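Following are the structures in question.
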Structure 1
Amino acid sequence: MKVTFVTRWGVQCGIATYTDQLVLALTKQGLTCSVAAENMVGIKQINVQSDTVPFSRCWDGKKNVFNDAAYQIVKGHPKPDIVHIQHEFGFMDSRNPLLDFFGTLSAHGIPVVVTPHTVMEPKNEKAWFFTDILSKSVAIVAHTEATKEALLKWAPLKDIGIYVISHGTPEDCEVKDVAASRRHLYLPEDPNLVVAISLGFITPGKMQHEAVEAIIELVKDGLIDPNRFLYIIAGEPGQGNQGNIEYCLKIHRMIDQARAWNYIRINPGFVSREELPFWYGAADFVITGSHQTFFSTSGRSHQEMAFGMPSVSSNARLLSDLNEMRSLKYESHCQLRARLLQMINDPNIRSSLSSRCVDFAKDTSWTNVAKKHMQMYDAIKLAR
């Protein structure tokens, strides 16, 4: 069987990372994969793990052009048995070009599976996607039961097979030694120092300012000893967007005005996959924020659990896999303060949460997720 993925590929983007990890796991299961990738301009490219998979950059999300992708897919040798689209509104947000793309594939007898990475409920301005586009697919992948329930509220989707397959979790993730990690990152090696980190793009949506504000308040109130605690935000403003740059500068000003640089730091720059074992090795826990979202799942949360990291996380749908069993959740600023104090002061809580995260990571490993995808592809092929 051959499956062609229509997706972002080899760039600093969560969808690209997701697809890379899924394709790598699928090829290990014996599936033949290819990628019809977006022609990226303005986003930094990175190396993929599944570097033996053939790909071509043949569609343009900004210009809403899919003609080349359709041509390459239908003229492929061999032609794919299934096309699997990784959809996100940020780069696939135009009805007619997508409708034409689906129509071309259908006319050539190629079934389409879609993983919608953002799902809304009815009475939404994006209704065209669910009623006109998603309804043309033969199967839909939902990452959670809640996402499936939201999809079923769209009447045209009730007769389409919706497969609940979790977002995958990286495997064989081991942290480096604490002292060695802190030395590698030029951090204090004091074993009594508790270190919290937030990795990834610095954007308003990830709400790093919320953690900064809470920590500054707790220090001023005498509840955190600034000589025994360090919070680090490591990342860069998402995609070089001006609004994200301004947000990063805002956080700088907050820290500067509070004279908090001895216990809060910003390490600017993209954190590579190779550096993750050092960052998670150096940290005692992570702070993972997000504003409330539509139905979606964070790859960042699965990455953290892969390394067994305990977390303080906001109660957003995006972070639903970080539930109360695997994370200290907060819904308000006051609750965030309380959760931070719990995590800083109680190593037993950190240990317990870490153990549960590791168990969940094993259950949702990319190997297990790939097997479920294979079962879905087999069922689709048998039904035709």
Structure 2
Amino acid sequence: MQDSEARRARPVLYYGSRAVPRATTALLWNGYRTYIGVVLSLFLLVLFLNLPNYGIALNASLPPKLWYFAFVLLLAPLFFQTRALLFYLFSPFALWALAYVLINLIHLLGGVSGGEVARDAAILTRIQFVVLAVALGFALWSWRDFGYDGIFRAVAVLAPVVVILDFLVPGLFYPPGTPGTVPGRASATFINPTIAGEVILITFLFACPSVSMRYRMPLFLLTGLGAAMTFSRSAIVAWMVLWAFLQYRRVLPAAGYAYVLAFCAAIPFVLAALQGYLGSRADLDGAMGNLQDRISFFSNPSFNDESSQERYEALRAGLELFLQSPIEGAGAGATSSWLLAVGTHNQFILLAAEYGVVGIACWLAMARMLWTGKYFADRSLQIALVFLFVFLSMFAHTVFDMLYWLITFALVSDRTSPER
């Protein structure tokens, strides 16, 4: 009975006035499903391994956004689903994206850059990535029943593995001195170690529902080791908090408490071995001070190192910029063209400084959208993702500019598919 109903439900294609046989229809339909599934899976793999940015770091001839425009073209058949597309455009993420794009367009057309070509280009790129996120987010949403568990499991393993390899075999993924990389801090295809740490944590949460309980703890430990090799303090602390939370909520197995005790007992030996290894590498002479400061932070927390002081100055400058224009802000891109050599390292402060109270509203709206989303059947994972957004956006100012974050927002804010 169910088989006959399924056969009747399959679409019937017509060529002229003749109906195409159902066997041919089924073959074409299965081929179409396979094609869309492969393209979407490839997109997620390319996105979360940061391959477009990795490619441009090695060869500047192909801008990352062109990769994603190519995926939009490959997925063009999906955009003819006009009713589904219209429905999606009224989803929380699409409405948030529309508001964010309009804000940036107003700033761009209003001439907030004062004629700075680079700043105008940065605002336009910001707009383009949000539009891309809506288009590709719709593609993922409209095909959400296909399932991406396998891809997320693959990336959750691959991301920390390539980062660990980069730490152990310097020069394997990029030549020394490649712009964006930091000596001693592994990043592999992610180029930037902070990005590497963020992706490693995000993809673990996406993969977790499809990983059986017996393998979750080993995968989580691999995630922690990968985050540690980036020397990103925010990612490492976030991993520790996730461990406590996921253990308490029984997302990780009860045996994980034994791992906790073993981990705590091994910390002094691991730190000593790590410092010894780093000291033996001649290529880290100029970077050892920063690496040692990051290592010692976990045994003797201090914010007196050069990196922390630089971040503090940038944070204070961003706050002062907000206080000068709390209502309308200093304008989109203001913190990318100021006198300081670095950005705010804080997405909340960047939004406040550049867009004023509207920017703060954008950040709060995103936090609420993620909180009320139903992407994960397990509420604990939904809360964990909200925590990652809130916590990591306190230490990075590119959260709303990176497509992997925007696609994460598009997926996790979904309220239409509570069961996976």
Structure 3
Amino acid sequence: MIQKIIHTILLRRHFWRYATFSEVAELYVARLLRILALHMVSVFIAIFLFNMGFSLVFVFSYLCLHYTVKVPLSFAASLVVARFGPKHATLYANFLYIPSLIAFTFVASPEHIGSWIALGLVVLFQSTSSVLYDYAHLVNFSKIKSVKHGGKELGYMQVVEKTANILSPIIGGVIAMLFGSVVVMIVAACLFAVAALPLLRTDEPIKTRQKIRWKGYPWRASWKSIVGYSGVGFDVVTSGVVWTLFLAVIVFASQQNEIYTTVGALTAFGTGAAFVAAFVFGRLVDRKAGAVLIKYGVLFKSLGHLMRPIVASSTGAAATGAVAEVSTTAYSMAFTRGVFDIADNSGFRLTYLLLIEMVVNIGAALACGVAIILFSLFDMRDAFMIYFVTAACYVFILTLPRFSLYRR
């Protein structure tokens, strides 16, 4: 039903590729369900661990391990996608996330040995699922997107993601407040079980039983975009985990009973602002204005990070979150379209996107490592302040590449 609605609304705008638009619609639906399930729990996992008695140093150590493990697992993910195709890999990834949610429900307190075993299982299954899904999604979308109107399709994908981002934290927050965080995990697990099914209605978009090739790889044409993509990983941790924890333990520390719904509502508000921007930015990317979007998107994202430490109210949090989300939408759409262009023209799509997937997790692990050091050396508020300043500087690495797509 969801797929039919998306197809009806967007088909008239995609008449030039009627024969293959069903594949794009399927990807939109699968992405919507996956993010809806993922963000119902991901926004609150760090808060949940902190409320269970784990220190912030431990929370970031756990996340650092999660992202670090994903780096070598990227090789395994690339082999699965190359052999079975990205659609089947997505199905496997969704089912692999379910055991991590089940294991997370057994996390009780840092004093119980069972909690440590459960967290170990969470890291194992969550990391495997995440890296397999992310890599499969990159390969799938990079292959089936329209060359001429790729920016517009990225815009629609952003709209789908923002819709899920708006709904999921609100739904998750309400469920957590009324029934507890364990029920959120159960509902999310059910969504994961069906999230990949829409993709299996059509054939794989790439040739299966391939191998990852390294001989002759064009390092000179791709290394800047690979290194620059580490900024995406760093920013994911900053805008997601660190910002969420800052709101929970600093800004709204006195609202512990309603913290899930408060953070969920603020997250949804910021995402809503980026919802409208996605339409505009997609068209700008197709008009070869991506370099401008990256430049100013990164600039305003940096300024947004600098403003985060002085937030002291719901209004300030909402405004800062909205600016950050719009800025992220600007640079991420343009950067991703540039990455897809390199993937299309390199002749090494699977190898290049494997390197992209590895580096984004290295960037996220680096962000967690910085947080571990800061929260070990400074008190909580000072650590947050220094971290956001560091993030404001690091995000400029996204301006390193000069995509040839935007010079044509």
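Annotations for the structure displayed:
- Identity of the structure behind -21500 (criterion: helix-only ellipticity at 222 nm (-39500 (n - 2.57) for each DSSP H run of 4 or more, over all residues; to 500), calculated), options 1, 2, 3: 2
- With Kirkwood radius over Cα pairs in Å derived as 22.0, matching label from 1, 2, 3: 1
The numbers here are math on the coordinates, done by the rules we state, and not lab data. A quick note: this is a predicted structure, and the numbers were derived from the prediction, not measured.
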